[in-house]
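Have a look at these structures, which come just after this line.
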Structure P
Amino acid sequence: MTFLATFKSEGFVPGGLIAGNASLLISEPIVLSSGQNLKRGALLGKITATGEYVLSLAASTDGSEVPSAVLVEDTDATAGDAATVAYTRGDFIAQGVILGTGHTIASVKPGLRDQGIFLIDQLPV
């Protein structure tokens with residue numbers, strides 16, 4: 001009996017968030033402010049007064065309206081502040097980033113680029 005080897009090649013997208021160059025990722029520990037339950041890839045802003053992070057909303061006026069990090073892992077802070085980790089530099093698939101109200105990829109892309117966070121459109125496979 002003869003067996004023929006076959007294979008299928010597909011692009012690998014780790015969780016649909018990292019856009020290659022994983023060696024360029026920089027992450028740091030953060031505190032996610034209470035009252036939130038956020039998924040990996042949430043675009044975060046830092047509250048100036050407390051240093052805690054929240055989902056960045058364009059209409060906020062506490063400093064968090066300026067996106068500055070991408071959440072590394074699902075984090076539940078509904079019962080209180082939660083220690084977690086956020087990416088502060090790297091290349092990310094734009095469609096994998098979770099945006100808060102009022103933000104669009106086009107509106108956040110330039111400011112994030114200045115911080116070393118690049119949002120890259122996913123290429124069709």
Structure Q
Amino acid sequence: MRAQCDPIAAACERHIMSKYISDGQAYRALLSGSDVAEFETTLLGGNTYRIAACSGTSDSNLIFKIFDEEKNLLFSNADYSNAPYWDFSLQNTMILTIEATLDITRSSSGCAVLVIGFER
């Protein structure tokens with residue numbers, strides 16, 4: 001899976017590199033149809049972050065949702081035309097769950113990649 005997802009991860013990094021520093025990880029999953037990939041991450045309070053989500057070589061193929069520890073929905077890019085990234089600030093350290101699914105109107109299978117960066 002790593003080799004299959006590497007080009008997508010590299011393409012997704014372009015959303016991070018200008019203003020943000022990558023956390024050094026690319027969260028990856030192979031998806032088909034209505035599969036849901038779930039990623040967990042801890043983000044530190046007092047920082048501004050960008051989460052970029054990609055599948056394939058064009059933007060907007062991947063829907064991602066961000067939940068807090070109580071599973072409250074904090075953000076869904078589906079509300080923003082499947083925007084490929086989201087910027088946000090945290091006051092407190094939080095454990096977040098990020099769910100990714102393919103937009104099946106645009107892609108029926110593929111590699112989902114999430115990249116997280118923090119502001120320089």
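Figure out for me which of the structures P, Q the number 38, 30, 25 belongs to, where Cα extents along the principal axes in Å was derived from the coordinates.
Computed on structure Q.
Thinking of P, Q, which structure, once relative contact order in percent (Cα under 8 Å, 6 or more apart) is computed, gives back 29?
P
One of P, Q was used to compute mean count of other Cβ atoms within 10 Å over residues 30-37, and the answer was 13.8. Which one was it?
Q
Given 0.55 as the derived value for FRET efficiency 1/(1 + (r/R0)^6) of positions 22 and 46 (r between Cβ atoms, R0 = 25 Å, to 0.05), which of the supplied structures P, Q does it correspond to?
P
Name the one structure among P, Q that distance in nm of label points 7 Å out along Cα→Cβ at positions 94 and 110 of 2.7 was derived from.
Q
Each value in this text was obtained by applying a stated rule to the coordinates, not by laboratory testing. Please read these numbers as outputs of a predicted model, since none were measured by experiment. Cβ atoms are built from the backbone, for glycine too; each structure is taken alone.
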